[in-house]
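All of the numbers you see were taken from the coordinates with simple rules; none came from a lab. The structure displayed is predicted, hence computed values, not measured ones. Cβ atoms are built from the backbone, for glycine too; each structure is taken alone.
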Structure P
């Protein structure tokens, strides 16, 4: 019979506490890698769901560009015609994947409504991840009169032939599908990013 002393238990406990938490699930990691596989390429999209709140996207060329890729962060600008203000930032964290929307003005300065988004609430799958709105974003939306956005959930889907960005909340379902089989010419740098 092995006897473990109290000091050994304390040491084992301290050692366990210092271990880093698992960053992402295997499903989240595969999803991240599936998107990163398109690094350096741009793709054109089409609005496939929306309403009058999405009129800013009507008749505009929609292009996503998987522009900056590291082992932990993907930056994907979303160009709407000549508007280069939006970049999706997907980050691996110790709690899962985090999605932020980096919004800039033409001079590169940050919009007052920027870096909003959320953290994955579950493991998702290799092709689909959902990001419910986080507390920072709720506060930012309320401070800027966007109370309608406090229940936002963003979804991203990466399939072999298609990438989808989707926003859902009460009375809103906005979706853009991008054709991954036909890369297009690279757009200019997004505002605030060189």
Structure Q
């Protein structure tokens, strides 16, 4: 984890933004998991837990990991039935258990290039045969907008780059970009292209 995005950075962000969170999951998560039977899921970089709680409400056994203690405190507060296992850890150092998950979800996480191969290697090993990896991220084309994304170009990556880091026993199901309409602070709507990657480990 770089000092620009350490635990203190994320704690400050979640302290500032808490209250604006509507509890809704990421739309691509609902869309891309609709055909999956519930099993064990890992939500990596879970933030305040909307995706994890949504998965749990649909029968998934969820482990949710984030670096920010503030975000996880908000998530635990929202988890009134204690349906999710919450874990504070640095995803770039944490070693998930081998072949433990049927779904691994990684949404809008900045992954520095020097950490990508090791991270996706660990996630591949953590997946059970037949399991699904879903990665959604800000596409590099975001730099052409005025959305205020981090200016560090190396933090952004493409679906092809993710595919290249997975072992041969993976089948790519979705790879590319999908449009999403976002609203800026002044109410202006803008269509951007999010990177969406979905792959299944062959049984």
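Hey, helix-only ellipticity at 222 nm (-39500 (n - 2.57) for each DSSP H run of 4 or more, over all residues; to 500) derived from one of P, Q reads -5000; which structure? It was calculated from structure P.
Please state which of the structures P, Q yields 18.0 when mean count of other Cβ atoms within 10 Å over residues 82-89 is computed from it. Clearly, the read-out refers to P. Determine which structure produced the value 48, 38, 33 for Cα extents along the principal axes in Å, calculated from the coordinates; the candidates are P, Q. Computed on structure Q.
Structures P, Q were shown, and FRET efficiency 1/(1 + (r/R0)^6) of positions 90 and 130 (r between Cβ atoms, R0 = 35 Å, to 0.05) at 0.75 was computed from Q.
Looking across P, Q, the calculation of relative contact order in percent (Cα under 8 Å, 6 or more apart) that yields 17 traces back to Q. Which of the displayed structures (P, Q) returns the greatest value of mean count of other Cβ atoms within 10 Å over residues 50-57 on calculation? Evaluating mean count of other Cβ atoms within 10 Å over residues 50-57 on every structure, the highest lands on Q.
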